[in-house]
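J.: Listed below are the structures to be examined.
The numbers here are math on the coordinates, done by the rules we state, and not lab data. This structure is a prediction, so every number in the text was calculated from the model and none was measured. Cβ atoms are built from the backbone, for glycine too; each structure is taken alone.
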Structure I
Amino acid sequence: MKKVLLALHLIFSITGYSQSWTSLIDKNSLIGWKVPDNNIWYTVRNGILHIQSGPDKKGSILWTESKYRNFKIRLLFKMGDGTVDSGVFLRSENDQIQIGISGSLKRDMTASPYIPKLRYPVEAKNVSEILKPKDWNSMQIDVIDNNYSVTLNKKMVMTYTSKDIPSEGPIGLQLHPGNEMSIDFKKIQVKIL
């Protein structure tokens, strides 16, 4: 799998097919995102997207307005207060890359894929040694067809082939229901492949 992703990356680099990185976060607004009605969860200040649970602990997903096929997304995240259970959705609610504590497993599953029917089909490697719980962490997710991989703080930690990932869709950031929590994101960028 790693060889296939590397070969595709080299082909795209040599042919000049890849686009440049595009920011998905504005300095002080949620332009480019589908903001839920009565939004109390998502705010942007100075380029930092702050996600905070509300008093009713209702969950929510912040979706991009654009849809993507093959792409890379990179971002920085910093876990905040409470039991952080967040993640990045890839093209739909079917495929998610976990950030924080799994509600079902009650332990940190950062960088692992969560698939509703399968739960966590694989677990990211060496995350406890790589993750900085109280500091900014970098994450890059490469999505090519039904394959994706995750790099956490510049270390490859997971690759997975999904049987049911849609061929196109938006990117989402999750606020899991039932938790009192906060998380910050910045430098959210996408590159179309």
Structure II
Amino acid sequence: MNSRKKLSLIIPCYNEERTLAHCIKRVLAIATADLELELIIVDDCSADNSLAVARELAKHHPEVSVLQHDKNRGKGAALRTGFAHATGDFVSIQDADMEYLLQPILDGRADVVFGSRYLRPDTRRVLYFWHTWMNRMLTRASNMFTNLDITDMETCYKVFRREIIQGIDLKEDRFGFEPEVTAKVSQTRCRVYECAIS
């Protein structure tokens, strides 16, 4: 029996021609003997050569597939498109240190993991005061409505069991995705963990 797990990584893309290839290279480096990758680039009608770069990457890397929107619809819409096409055991929406974020799920302790810039590892990157203050206020408001006790609701780094994220009816097209997905995850009563990220 094959125990190899598969991670579907959704990469929303809008005008990223200069950074997309580097991003894919970094993500491919996390593949292990126990972890198969599926990279789904969703081009949100980029005005630059992002789509051509994505298609070229797909030619050389069989784990990369490319989807495209015929008009710009926003980050949330790009993520929903990617979620609908994901086939992995786990689905992530960012290219952070996925092995680290996946561990609570692989251990059977969590169904969803949020990366947090505010949990205290040994060192942390210093962020801008007003950005941090606003993020914490939004997170506090989210926590009051969801009854979750997370530290970074606006994080881009999230990993889900596929059945959890594909079972949630998401509507937000733009950056309202973050509070929406947090609220709807809380309604599932699934196990949510956080991991410190830089």
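J.: As an exercise: Cα extents along the principal axes in Å, calculated from one structure in I, II, equals 45, 45, 36. Which structure is it? Don't jump to the answer; show the numbers that get you there.
T.: Numbers: I: 50, 35, 30; II: 45, 45, 36.
Only structure II yields this read-out.
J.: Name the one structure among I, II that relative contact order in percent (Cα under 8 Å, 6 or more apart) of 25 was derived from.
T.: II
J.: Comparing volume of the Cα convex hull per residue in Å³, for residues 93-148 alone across I, II, which structure shows the greatest value?
T.: Working: I: 97; II: 122.
The structure with the largest value is II.
J.: Oh, and also: Tell me which structure, out of I, II, gives -2500 once helix-only ellipticity at 222 nm (-39500 (n - 2.57) for each DSSP H run of 4 or more, over all residues; to 500) is calculated. Before the final figure, lay out each step's value.
T.: On the way: I: -2500; II: -11500.
This value belongs to structure I.
J.: From which structure (I, II) was mean count of other Cβ atoms within 10 Å over residues 141-148 calculated, if the value obtained is 18.9? Show your work: numbers first, answer last.
T.: Values: I: 18.9; II: 13.5.
The read-out was computed on structure I.
J.: For distance in nm of label points 7 Å out along Cα→Cβ at positions 45 and 173, which of I, II scores largest?
T.: Values: I: 1.5; II: 0.8.
When distance in nm of label points 7 Å out along Cα→Cβ at positions 45 and 173 is calculated for I, II, structure I comes out on top.
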